[in-house]
Structure 1
């Protein structure tokens, strides 16, 4: 398994545990190693989740 894949898998595991910061960091590291990584899509999903969850805080 490549380093990029290891970081991607780590990101997935963190995401499943809702450890958002750790997941984002792992996905970003995967993207540094391979800009075409599936981590880009995963990051988009996390940002969408976090944006949706915090819309009440942003727009009272």
Structure 2
């Protein structure tokens, strides 16, 4: 799997968890799900912006 594909999967999964927490859950569990999902969105986007290091083996 390419690195960009992994970043997109992490970002998409984070968006799904954030949406689930914001709509279907309630209470502290919802706040935790929204925070967890938002963190994955941010980390996925940062991973896409990170320069790749290519090894010549």
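Figure out for me which of the structures 1, 2 the number 45, 21, 12 belongs to, where Cα extents along the principal axes in Å was derived from the coordinates.
Details: 1: 45, 21, 12; 2: 51, 15, 15.
Source structure: 1.
If helix-only ellipticity at 222 nm (-39500 (n - 2.57) for each DSSP H run of 4 or more, over all residues; to 500) computes to -26000, which of 1, 2 did it come from? Don't skip to the answer; put the middle values down first.
Working: 1: -24000; 2: -26000.
Structure of origin is 2.
Using relative contact order in percent (Cα under 8 Å, 6 or more apart), single out the structure from 1, 2 with the greatest value. Write out the running numbers ahead of the final one.
Details: 1: 30; 2: 41.
By relative contact order in percent (Cα under 8 Å, 6 or more apart), the leading structure of 1, 2 is 2.
Values quoted throughout were computed directly from the atomic coordinates according to the rules given, and no laboratory measurement underlies them. All of these numbers come straight from a predicted model, not from anything done at the bench.
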